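Structures for review follow.
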Structure 1
Amino acid sequence: MTQDLNTTAMQRYHDRFDNDQYSAIGELLASNLYTERDDQRVIDGMIAVQNTAFELCEHSDFDEAWHKLAVFCGQHSISFHTVDAMRDFLRRFSHDDTRIDDFEATAKGMLRAYSGLDDLKTATAHANGVHGWRGRMAYELLAAVEYLTHTAITLLAHGDETYTREKLKNGLHRITGALYEGVRHSEQPSLYNFRSTYFPDERDA
């Protein structure tokens, strides 16, 4: 039965395949990666696109292929334009499929998060040079955002949960450090008192 479904899926793929669109994606990938069309990274990206198309045609051997493609795009700084081209190609195989929406949102979310990290690190370094409690508090908050950004990237990539917790914990420590600065040095310390904030635990599951 599974074999019959996979045969149907492959036929659906071949019926809806457009070589011009597929080849154009290859050229875009080569341009994004500053390499030749036959570079292994480009080949890997093209295979990921093809596998996602197979998944959308309901082939049983390619579960979560859309996510692998999204992570590839996020980790290799593939442009939004190229992601859009992939999305349009994938629509040929299943027009209203939410997996395509999730692919696009995951890829673009990771891309924007990664692209913002360099500026964020620079801002954190500058804030560290500001004298006084406001500068120290800003530094701690910017450092927290960096940790939380890494946490978000790991979540989008379905990364290791232990690593995710570590980054989240570090981010929360930085926020706590920022609040200490406000409580100790602000003329209105009560503004930075978040003692009533509740963090969920296993009992909330």
Structure 2
Amino acid sequence: MNDKNIILRILRLDKEIYNELLVQKGSFQKSIAIFVSTTILITMSGFRFISGLLDYLQENLILFQQEFSPEEFNMFKSLIEELQTFINSSSTISSLFSSSFSSFVSTVIGLVIIYLLLKFLFRKDPMPKDLLTINFFASTPCLFVAPALFVSSFFLQGLLVLIVSIYSIISFGSGLKQVYLLRNIEVVLLIVSLTFGTSILGGV
């Protein structure tokens, strides 16, 4: 099974693709390559979206002036300027590495939560490597966030990031369902636990 077929079958939410990938030689290495690529693309797109949003707010500050008191408006303006200064002055490479590492840590935390739920709540026998493989391959839709690096509209950038991120979550749910023979409600519970657990623990 070549790489093109793998990507197409994941995007189609093929009902057997993850079971096949788990027994295919070299699939774990391929999943790592996909995860690293998608993490970098999502991080770069996220930075570009935030930068575009801040530029938009800076250029249209006058539209918000009537919504705030003078003190609040000045605080709002100062916050935008500080964020712009931080993004523009920070090292691109170091920021990219830091954000990518944070994403990896967040992913590991989420997978630990899912592992515990699968093992002790759903009485399955998950293998950590299998969970990593499923999650890494499920990030494949995020490869298509690349156009966000080239479009000028921050609205389109944000929409594209949102769409591929949701698609990636759906792909992950599809993988969990077919490998561990879960019901839809069980998959939803895992995804919700992943989202909230990662957010809470990642913010500590």
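Any read-out appearing in this document is the output of simple, stated calculations on the displayed coordinates, not a laboratory observation. Not measured: the values here are computed from a predicted model. Cβ atoms are built from the backbone, for glycine too; each structure is taken alone.
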Ranked by FRET efficiency 1/(1 + (r/R0)^6) of positions 151 and 175 (r between Cβ atoms, R0 = 25 Å, to 0.05), which of 1, 2 sits at the highest value? 1
Once mean count of other Cβ atoms within 10 Å over residues 103-110 is calculated for all of 1, 2, which comes out largest? 1
Going by volume of the Cα convex hull per residue in Å³, which of structures 1, 2 comes out largest? 1
Rank structures 1, 2 by distance in nm of label points 7 Å out along Cα→Cβ at positions 119 and 135 and report only the one at the top, that is, the highest. 1
Taking 15 as the value of relative contact order in percent (Cα under 8 Å, 6 or more apart) derived from one of the structures shown (1, 2), identify that structure. 1
If Rg and Dmax of the Cα atoms in Å, for residues 63-126 alone is calculated from each of 1, 2, which structure is the one that comes out at 13.8, 49? 1
If FRET efficiency 1/(1 + (r/R0)^6) of positions 15 and 71 (r between Cβ atoms, R0 = 41 Å, to 0.05) is computed to be 0.10, which of 1, 2 is the source? 2
If we compute Kirkwood radius over Cα pairs in Å, for residues 23-86 alone for structures 1, 2, which one ends up with the highest value? 2
